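**Q** Below you'll find the structures, each written out as structure tokens.
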Structure 1
């Protein structure tokens with residue numbers, strides 16, 4: 001999977017799991033930074049927000065040939 005394919009998959013999967021979310025992903029070489037803004041984060045603590053995002057991209061991080069080796073930074077925001 002190319003870097004652009006991975007970035008597109010991250011955005012698509014997060015938006016599918018968290019409708020209405022705004023997603024910014026960048027990186028490459030298996031290391032990515034992700035920023036997600038969503039009203040769904042309202043009232044949630046940091047851990048719960050990040051769990052929602054990681055749950056959306058788990059399949060991209062699973063297995064020996066996974067396109068995402070690490071999320072170096074994950075920021076979650078409410079609008």
Structure 2
């Protein structure tokens with residue numbers, strides 16, 4: 001079985017937001033948002049993982065806003081859209 005190493009991870013910035021990706025052991029990708037570490041998603045392809053983590057971030061920020069939780073400054077404009 002292949003083992004993942006740190007260099008397998010990569011970052012993508014889209015819409016001013018940084019997303020981090022790493023290959024999943026079972027295939028596809030796991031995606032996360034470094035500014036909001038509890039926001040994680042996955043997808044069978046990079047494109048699917050990116051779309052899923054973007055959706056997850058919007059939903060996470062909407063819930064945080066509704067609950068009155070702190071939202072990182074860099075994400076406040078996206079939270080206002082939710």
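**Q** Quick check on the output: 17 is relative contact order in percent (Cα under 8 Å, 6 or more apart), derived from one of 1, 2. Which one produced it?
**A** That value comes from structure 2.
**Q** Out of 1, 2, which one gives 36, 19, 18 for Cα extents along the principal axes in Å as computed from the coordinates?
**A** Working through the options, I get structure 1.
Values quoted throughout were computed directly from the atomic coordinates according to the rules given, and no laboratory measurement underlies them. Keep in mind it's a predicted model, so treat the numbers as computed, not measured.
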